[in-house]
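S.K.: Each structure below appears as structure tokens.
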Structure P
Amino acid sequence: MTDQATIDSATRRLTQALDMLDAAVDRRIEIDRSRALLVEQNLALDADRSKLAADLDNETAKARRLEAANRDIARRLDAAMENIRLVLEAQN
């Protein structure tokens, strides 16, 4: 093999190695972008989950207050109906 053929062969191998390195760098950049996007989406999901959990806690507390008010009103209505019944019986 001549010196020129050796140089040409080495140049082709170097070019192939550089092309492979460039492709690997491009793949790595894309992987890093994808990873960053996933991290960003995960943070957004965590924030949404936290907000939904807080909203659920607030709505649960509101439902409990409404249930307590409903029980109180039902108790008062029962007492009022009993008083009306007693008044009507006393008039008969």
Structure Q
Amino acid sequence: MKQGMKKSGRSAKYIFGVWGGITVLTGIAGVLGYSVFSSSPDSIIAFITALAAGGILSMVAETMIPEAFEEAQSFIGLITASGFLAFFLLMKTGW
């Protein structure tokens, strides 16, 4: 992503500003999420954690598997997360 931004003519100050802003906002969201959901039931925490893990898995798939992204475009994250979910369910059911 950084190389793409640099190739499009963005300055180093802009690039580091964007990524620094993302880092700060992510930290704030983490603190806010912890303070809001710290007393929630375990099932809610598990759902939120699984949702976040699926998002990260989708992001990694789109970033690390560019050939797959070129073929499936916006569905690669959903396909990867669905495959992971299927594997998880099969493991939990004892298949």
Structure R
Amino acid sequence: MNKGQLIEKIMSDAKISKPQATAAVTSLTDNIESSLQSGEKVVLAGLGTFSVKTRKARTGRNPRTGESLQISERKVVRFKVGKTLKDAVK
């Protein structure tokens, strides 16, 4: 399912217009993004938890040449699946 399909599904389930469904999805994604940028966790009960972790710097290898290279420290988004969603997918 992509963003457009999600908007269509929300429209039909909630019986709202396309602009309203689009605004809801956009608001959700924007708020998750801004919370993660400010270092907050986003917990959606039953669905899961979004958080930001820092990956340490490490030495990697160029697969073409075999040369070693330094990979710098960076932040990555993590998602931990909630129990309700995990059980629903089993």
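Values in this text are rule-based calculations from the coordinates and carry no lab data. What you see is a predicted model, and the numbers here were worked out from it, not measured in a lab. Cβ atoms are built from the backbone, for glycine too; each structure is taken alone.
S.K.: Using distance in nm of label points 7 Å out along Cα→Cβ at positions 39 and 79 as the calculated read-out, with 2.5 as its value, let me know the right label among P, Q, R.
M.R.: R
S.K.: The value -13500 for helix-only ellipticity at 222 nm (-39500 (n - 2.57) for each DSSP H run of 4 or more, over all residues; to 500) was derived from one model only; which of P, Q, R is it?
M.R.: Answer by label: R.
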